[in-house]
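Every number in this text was worked out from the coordinates using simple rules, so none of it is lab data. Note that the structure is predicted; figures quoted are calculated from it, not measured. Cβ atoms are built from the backbone, for glycine too; each structure is taken alone.
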Structure P
Amino acid sequence: MAVDGLTFSVTRGRTLGIVGESGCGKTTLARMIIRLIEPDSGAIRFRGHDWLGAKGAELRALRSRIQMVFQDPVASLNARMRVGAIVSEPLTIHEPRLAARERQMRAQQILEAVGLGADSLASYPHEFSGGQRQRIAIARALILRPDLIVADEPVSALDSSVGAQILELLDGLRRHFSLTLILISHNLPVIAQLATDVAVMHKGRFVEFGAVDQVFGSPQHPYTQALIRAVPEVRG
C-alpha cells in the first residue's frame, strides 16, 4: 500500500499507536521510519537530525538509536545462532571494541530484563516458545539502549494470553528505559491498552490523530467509528 501525505511527531517517552486494517500501509510506514524502505519524497527528523539524509558515521550512530521488533519472532531470529550471539550482535556491529566478556554480560542483563535467565544464552531459538522468542527479539532491540522502538504487530503471531504478557513487558520496559514506542497493530484493544496517542490509518493516510482517550472515546472520522463498532469494547 502506498503511503502519502503523512505528517506527525512522537513525543519522547510516549507510545504512539498506529491502527488500521491489514493492507492500509502500517508496515510500509514502519519500514520507512527505520529506513528499510526509502521514501520517494518527504523528510524524517530524529532528535533534530536529518534521518533520511544521514550517511556514514552519522547514519551508524542514528541506527543504534532506532530499533525494531518485527511481527514474526521465528522469521526475525537466525535459527543457526545461539541466543547470546543473536542478542549481542548489535553490540558487535555498533560497539566493535567491546570485549567479548562485556558483550556476553550485557546480553545476559538484557535477557533478564525481558524475563529470561542466563541459561538461555547458549540455547537456540527453536528451543523456546513463541512468546519467549519475542522476548529474545525485544532483548536484541533493547541491548543498544535505543531512544525509539518501532514494534510492528508484535503480538499478532501469539495467542491472546501470551500476547498480553508481551504488551505488559513492552510497556514496563518503555517506562524503565525511558523509551519512545511506536506500536503498530490492526487490533484496537491492543492500542487502547498501551498507547498514549493514536493515529488511525486508512488507505495510506491518517484519518484521525490524537490522544488515545479522545480518539477512541469520541471518534470523529467515519472510518474510526466503524473500527470501534467492530470490537465489543475499547478502553484507553
Structure Q
Amino acid sequence: MNAIPVFADIHLETRNLDPEDVARKITEKTSAIIPVLVAGLPADMDAFQQLANKFNLKIIEDACHSWGSQWEGKGTGALGDCGAFSFQMSKNITSGQAGILLTDREEIAELARSFSNCGRNETGQWYEHFRLGTNLRLTELQAAILLGQLSRLEEQTRHREKTARILDEALKIIPGIKTVPEEERVTRRAYHLYVFRFIEEDWKISRDTFLELLNAEYSGSSRLSSNL
C-alpha cells in the first residue's frame, strides 16, 4: 500500500501499544492506528478510539492473538474499523494457515473481498479484474475445520482463564515476577499466551540464564521464550 509504518512504544505492564506514545507520534500524514492485542489481552480501545475521533484516523485491530477476548462485553476484532484474525497453526483456532477480516463497513468488506478474490468485484464478469488482487480465499475444508473449533471456543476460553488465574495466584508471591494486572474493561481474555515480566535486578541473574533454568525444568512440547 506504500504506507510507512511508524512504531510507538508499548505499555510496560500490559505489553500492548501505549496510547500516550501513539498520541506523540501522530502527524498530518498519519492514517490509521494498528493496535496489536498481545497474547490475547485487548489494548486500551477507549483511548485509541478517542485518538481516532480527534485526528480522524482509522483503527485496524491486529486481533490475531485474541480469539474469544472481549472489551467491555464486545468481541475483539469488532472494536475498530476492521479487525484481522489469524488461522495460522499456533493460534487458538487454526486451519493451518489463512485468516479472516471483520468489519461493519461495507466499503471495507467489498475491498477485502476483491483483494482476496483476484481483484474481482461483485458486479463484474468472472475475468474482470478491477485492482491488483490475489487468491486469498479460504477453502471449504478449512472452513469446516474452523466451524468445528468455533463450537468449542467458549469452553476452551473459560478453561484458559481459569488456568491463568491459578498461575497468577502462584506467581504474584514470587519477588521479581510481575504478572499482567487485571483490567475491569477486559470482560474476557483469550490467553493465546501466558506472559509475565522477569525483573533481573531482583533475581541477580540474567534473563537468558533464567530461561535456561526454566526450560531445564519444563517438559512441554515447546520451549519458553522471551521478548525484548
Structure R
Amino acid sequence: MSKLLENIHRAVNIGLVNEMKIVADRMGIDIHEVIRAAATKPFGFVPYYPGPGLGGHCIPIDPFYLTWKAREYGVHTRFIELAGEVNASMPDYVVGKVAAALNTQRKALMGSRILVLGIAYKKNVDDMRESPSVILMEKLRDKGAEISYSDPHIPAFPKLREHHFDLSSVALTPKALAEYDCVVLATDHDRFDYAMIKANARLIVDSRGKFLEAQKNVVKA
C-alpha cells in the first residue's frame, strides 16, 4: 500500500500539472515559469512538471491495481482514474500542438518529416517501458508524418510486442536538424545539445519546457 500511495501521489500530481499546462497555455502563460515561481515558497509546495504523458513500469500501471482492488470493497477511486485520463491524453495534446505549429509554416502534418528527440520514458535512461514518446511517434505516423528519432541512450528501436518501428537513432548535427520540418522534444536527455538544436531546427515543439526563452521557432507543448 505504501508503494501504491507513492506512485499514485506522483500520478495524480503529474495529472494536475498537465491539466494546469493546458489551462495556462490557453491563457498565454508559460506553465514552467509558473512552477518556478511557485517553487520559491519554502514549504507546502512540491514542484511537478508536465510532459507528453507518463512512462515507466510503475506510475502508469500500479495505481490501477488499487483501482481494481478497491472495487471489491465498493470504492470508486475517482482521483486515480481522472489523473489516468488526463495523463493518457497528453500524446494527443502534443500531436495537436505539432499540427498547429506546422500549420503556421504552411505545412500539413501529413507528409512532414518529424524528428522525435528522446524515446526513453524519462531523461538519461535507456528504459522504454510504457514510454509516451513511442505513443506520440505512432500517433504522428498514423496521421501521415514521416517519423525519425534521436536518442543517445537507444541506438536502435528495439523489437517490442506492441510497437513497431524499423529505425535507428539519428545523429544530431546542424545539417541533420535542418532537414526536418519539425523537431519534437519528448524526453529531455542531458546529452542533447540544446543550443545547437535551437540554432538549427526549423521548428521545435517542446513538451518538456527545456527551451526557457521565447523563440520564434519554439512552440511549447
Exercise for review: Work out the source of 5.0 here, i.e. which of P, Q, R gives that when distance in nm of label points 7 Å out along Cα→Cβ at positions 72 and 176 is computed.
Suggested key: R
Check your understanding: Which one of P, Q, R has mean count of other Cβ atoms within 10 Å over residues 64-71, as calculated from the coordinates, equal to 13.9?
Key -> R
Revision key, fill the gap. Ranked by distance in nm of label points 7 Å out along Cα→Cβ at positions 56 and 184, the structure on top of P, Q, R with the greatest value is Q
Check your understanding: Which one of P, Q, R has semi-axes √(5λ) of the Cα gyration tensor in Å, for residues 80-151 alone, as calculated from the coordinates, equal to 22, 17, 9?
Key -> R
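The value 4.0 for distance in nm of label points 7 Å out along Cα→Cβ at positions 48 and 104 was derived from one model only; which of P, Q, R is it?
Answer for the origin of the read-out: P.
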